Structure I
Amino acid sequence: MNPRLAGLQPYPFQKLAQLIDGITPPAAKAAIKLSIGEPQHAAPSFVLEELRANLSGLSQYPVTKGLPELRGAIARWARKRFHLTRVELDPERHVLPVAGTREALFSIAQAAIDASSRDPVVIMPNPFYQIYEGACLLTGAQPFFLNTLPENNYRMDFARVPAALWPRVQLVYVCSPGNPTGAVLGHDDYAKLLELAERHDFLIASDECYSELYFDEARPPVGLLQVASDLGVRDYRRCLVFHSLSKRSNLPGLRSGFVAGDGEVLGRYLEYRTYQGCALPPPTQIASIRAWGDEAHVQDNRRQYREKFDAVLGMLGPALRVERPDASFYLWPQTPQDDETFTRELYARENVLVLPGSYLSRHAHGVNPGAGRVRMALVAPLAECQEGARRIRNYVESLA
């Protein structure tokens with residue numbers, strides 16, 4: 001076996017299962033799970049109908065590059081959503097469908113990192129989506145955890161990266177809106193990162209799978225390709241963005257997303273994926289065309305999340321230090337106890353499950369930025385989220 005597998009840490013939900021093992025929550029209280037970010041809003045019926053209508057496509061081998069119609073639909077969506085006017089997004093060169101962002105965020109490191117070079121480094125936010133770390137470790141690269149802290153509104157501060165480290169950096173993962181903080185990188189943040197990429201020649205992998213879950217319809221989060229286009233970055237050099245239908249369209253089981261950006265990199269990445277064998281089934285591709293072409297269901301999705309945030313924040317505000325995020329469907333409150341104790345006792349007393357923040361981060365630069373926080377995913381129906389908030393508030397007030 002690959003000896004680097006030994007360097008992988010248990011996944012957060014494995015740790016959570018161990019934390020609550022042996023606890024029997026009160027049977028009179030229905031279980032409320034706020035621990036996992038699995039969308040529970042209804043999937044768009046027209047997408048499901050398209051999927052069922054094209055099941056005969058399962059008798060065909062899919063093409064790794066995806067149907068031209070799917071790449072075209074993705075390119076049209078991205079051009080409109082991110083105002084890509086100065087630099088053309090060519091569906092033939094700049095777009096590649098993938099089986100959800102998770103596998104693509106992992107596999108891009110395997111394809112892009114040159115392990116033969118001296119001590120390659122991958123920068124990632126901290127807290128983070130653990131796929132970034134695992135992808136880095138299995139290439140033999142060294143992760144550099146860039147803490148996202150309240151004093152910088154939970155954004156990545158690239159000025160905190162030691163100057164001597166930049167020549168070794170081959171890949172930078174960014175996540176905006178962030179998981180778990182919900183923080184959004186601004187135009188200036190991306191512009192600074194693009195300037196650093198140009199100077200030090202590294203690839204940017206921008207995880208934007210929460211980009212369509214925001215609160216102000218007039219102010220959607222900016223994206224990496226948008227800033228690259230604004231700045232006239234030719235061929236979207238050194239830029240890759242990762243998008244998915246999982247959160248946007250409540251289709252996590254469809255496993256459908258895309259990576260877009262640097263044409264030269266995507267050409268080599270397509271070659272890699274041809275061997276890897278992650279082509280989307282034809283029915284999935286056809287259904288995805290419909291999903292990328294419709295915005296009404298996405299707007300309704302945002303409306304439902306706004307209702308839940310308004311209700312839950314009003315209930316939790318008097319009991320916990322918690323703020324509305326810039327975007328996403330997570331809350332990232334401070335806890336009155338250490339995060340493991342809070343999670344375990346809340347489950348034991350109220351049958352509400354959240355995720356300890358320390359499970360989503362690493363101790364780096366003298367601190368674990370997730371310690372003393374928990375992640376709450378407001379994915380359940382409104383009434384269930386409200387009941388969960390009521391129980392959480394009851395528990396916190398009982399500690400006083």
Structure II
Amino acid sequence: MHYFQYKDGRLYCEEVLVEDIARQVGTPFYLYSHRTLVRHFRAFDSAFSELPHLICYSAKANSNLAVLKTFINLGGGVDVVSAGELFRALRAGADPSKIVYSGVGKREDEIRYALLEGILMLNVESYQEFHLINGIAGKLGIKAPISFRVNPDIDPQTHPYIATGIRQAKFGIDIEQALRWYREAKELPHLEIRGVSCHIGSQLTELGPFVEAMKRVKELALKLRNEGMGVEYVDLGGGLGITYHQEEPPHPQEYALAIIGEGKDLPCTYIFEPGRVIVGNAGILVTRVLYTKEGEKNFVVVDGAMNDLVRPTLYGAYQGIVSVTEKGGDEMVADMVGPICESGDFLAQDRLMARFEPGDLVAVMSAGAYGFSMSSNYNSRPRVPEVLVKDGEFFVIRERESYEDLIRGEMIPPI
């Protein structure tokens with residue numbers, strides 16, 4: 001459930017009129033509902049009340065400081081995949097002992113940064129990586145807390161770009177090799193084995209792949225415990241999907257019941273890394289119609305573009321398109337496109353939508369995850385502001401970039 005709703009034909013975010021925000025902030029902009037963020041986090045967290053667990057929000061979905069702080073205030077940790085995300089998490093006030101660092105290509109300086117900050121654990125994704133971590137930890141005179149991210153070779157039945165737990169993916173280590181690598185890591189003097197990690201993909205809408213992954217991870221964890229290796233944590237990643245259009249993903253409660261059924265007899269703390277399922281439907285992109293072009297093919301040209309929201313272009317993803325002010329029954333089939341100089345610049349294609357006119361405001365729904373976090377300055381377009389509604393007020397939690405911001409850090413040498 002989210003708190004974007006119509007009242008008397010006008011779209012509100014909680015109790016705040018969206019068009020009022022647009023009037024003061026300008027378009028395009030991202031808009032988040034604090035009440036929705038809190039509701040979704042608590043729904044996920046409470047679903048696992050029967051298990052010792054830690055919710056480490058996946059920062060890559062939306063890494064705005066205000067969003068991170070919201071979940072940190074609710075007792076959450078953070079899952080990071082870069083030193084930049086680690087910096088953001090710490091700046092937002094995250095407890096380092098609740099931060100998990102994943103990622104297939106960690107640099108030496110990033111590993112050192114994480115170790116010096118005292119994070120919960122590094123999820124190792126290659127043979128060379130855990131030897132590098134051991135060497136860095138040795139120079140620092142500490143033991144590095146690690147788990148291995150195993151690849152269970154399970155088809156998550158999602159888009160191939162976001163399927164991470166199949167043999168063809170770059171992520172993790174083959175689960176068949178894991179026991180041998182754990183044994184080797186146990187003998188290294190500057191590593192502390194803390195657990196097992198697994199993440200099979202994103203936007204999953206079926207429970208079967210999660211359950212199968214849990215079974216395989218549990219089998220490995222029991223073998224490790226039998227050999228005297230500490231398995232304090234089992235990190236099952238994230239990946240639970242949301243409804244963009246006609247998907248019917250399981251509710252977090254259903255997901256939790258399935259995981260609890262498989263994992264309740266394994267004594268450990270479970271780590272979950274939800275991202276999209278918490279923030280996806282808590283945000284929208286608000287854009288304004290610039291022009292319409294009607295003919296053999298119809299186009300609605302808006303001021304938002306693929307640099308602002310790349311999911312439709314990158315994944316062929318569906319994002320709901322609604323008018324900020326409800327219109328009558330007059331509809332048309334059209335492409336909603338932006339100003340970018342690319343034919344791939346679209347927010348919707350061949351979509352039945354309201355017959356928009358220049359000046360109309362449009363809400364692109366379910367844009368809270370992988371929206372702003374994947375945005376860019378392509379075509380030298382300043383990135384848009386982010387706005388949060390909380391307690392009947394709205395706050396600009398990231399300012400719109402200026403043209404000066406576009407060239408900050410650049411220089412022209414003597415030529």
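Each reported figure results from applying straightforward, stated rules to the coordinates on display, with no laboratory input. Since the structure is predicted, the reported quantities are computational estimates derived from the model, not experimental observations. Cβ atoms are built from the backbone, for glycine too; each structure is taken alone.
When distance in nm of label points 7 Å out along Cα→Cβ at positions 84 and 380 is computed for each of I, II, which one produces 2.1? It would help to have the intermediate numbers written out before the result.
Details: I: 3.9; II: 2.1.
The read-out comes from structure II.
Given that mean projected area of the Cα convex hull in nm², derived from a single structure, equals 23.0, which label among I, II identifies that structure? It was calculated from structure II. Computing helix-only ellipticity at 222 nm (-39500 (n - 2.57) for each DSSP H run of 4 or more, over all residues; to 500) gives -8500 for which of I, II? Label of the originating structure: II. If FRET efficiency 1/(1 + (r/R0)^6) of positions 132 and 244 (r between Cβ atoms, R0 = 30 Å, to 0.05) is computed to be 0.15, which of I, II is the source? Clearly, the read-out refers to II. Out of I, II, which one gives 26 for relative contact order in percent (Cα under 8 Å, 6 or more apart) as computed from the coordinates? The correct label is I.
Taking 15.5 as the value of mean count of other Cβ atoms within 10 Å over residues 12-19 derived from one of the structures shown (I, II), identify that structure. Value 15.5 for mean count of other Cβ atoms within 10 Å over residues 12-19 corresponds to I out of I, II.
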